[in-house]
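What follows is calculated from the coordinates using simple rules that are stated; it is not laboratory data. Owing to the predicted nature of the structure, the values given are computational and were not obtained by experimental measurement. Cβ atoms are built from the backbone, for glycine too; each structure is taken alone.
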Structure I
Amino acid sequence: MNYLFETSSILLTLKLGKVELLYGQYINVLSLYELGNIIWSEVYVDKKLGEDDGKLMLDVLRRITNYVNVLDIRGLESQILDVSLRLGLTFYDASYIVLTKNYNLTLVTEDSKLQEKASRLVNVCNVHELISR
């Protein structure tokens, strides 16, 4: 089975040391931007990470992209807007649903609101459910 990992689930796989779950699977290109912002925030705003640790995390993220399929939303904007309006989700969240549906994947997310709404259109699970399969 193939999965599209939403940002919250990518982050959880890294924190759990379960990065192997990502190999050969799919991510939304937008997740790279969001993960970059999370790392920036932990270094610059929250001071939870030092600059060197932030750069190390970015390097790990860069290396992971060599082993996953990175999907782009270009050409899907109209479908994404339709789904976002129908389900009352942000364009960003709806992009995960449209990519999941168009590529016949299962969405992996830790976001309970996204899980609930996405489950109307696609198969959904979270990282802990995936680990237990």
Structure II
Amino acid sequence: DVMSYNKLNVFHWHIVDDQSFPFQSTTFPNLSRTGAFTPDHVYTPADVSDVIEHARLRGIRVIPEIDTPGHTYSWHKAMPELITVCWANGKPHQAIYGTQGEMEIFNPIEPRVYSTMDSLLREVKSRFPSNFIHL
């Protein structure tokens, strides 16, 4: 409501991030089952519809964001084969900066990355009326 009071008309919704995958995908349900902070910290399909409708009634467009190709640590429990394992000092799963940097980037030579993203983005597009998805 505050957005409309201030004449803001685009809600850029960060529906997934590095540390958590709260978007409940019907195509890939394990992403939120294993990647969300808790089973209660998710955006269900009903939640997504409610947010979109609430925004629409106030003249606000909702643009979803899926953090990729980096910031994908939340994917590693459900789909470890898609993630690049980072190495440091000759050892795998080593972060040389920050936290969780040891597994946070898609593996660009893994073909399943592209088919998975194609399917997920098609699902997101079907759930959001916006012509845009931020990656």
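With log10 I(q)/I(0) by the Debye sum over Cα atoms at q = 0.09, 0.10 Å⁻¹ derived from the coordinates and found to be -0.26, -0.32, which of I, II does the value describe? Walk me through the intermediate numbers first.
Working: I: -0.26, -0.32; II: -0.30, -0.37.
That value comes from structure I.
Just checking, which of I, II has the largest value of distance in nm of label points 7 Å out along Cα→Cβ at positions 25 and 57? Display every interim value, and only then the final one.
Details: I: 1.9; II: 3.1.
Between I, II, the highest calculated value is found for II.
Assign the value -16000, calculated as helix-only ellipticity at 222 nm (-39500 (n - 2.57) for each DSSP H run of 4 or more, over all residues; to 500), to the correct structure from I, II. Before the final figure, lay out each step's value.
Numbers: I: -16000; II: -8500.
Answer by label: I.
Suppose you compute mean count of other Cβ atoms within 10 Å over residues 1-8 for every structure in I, II: which one lands on 9.8? Before the final figure, lay out the partial values.
On the way: I: 20.8; II: 9.8.
Checking each candidate, the match is II.
Work out the source of 3.2 here, i.e. which of I, II gives that when mean projected area of the Cα convex hull in nm², for residues 81-120 alone is computed.
It was calculated from structure II.
Matching task: 27 is the computed value of relative contact order in percent (Cα under 8 Å, 6 or more apart). Pick the structure from I, II. It would help to have the intermediate numbers written out before the result.
Numbers: I: 31; II: 27.
Working through the options, I get structure II.
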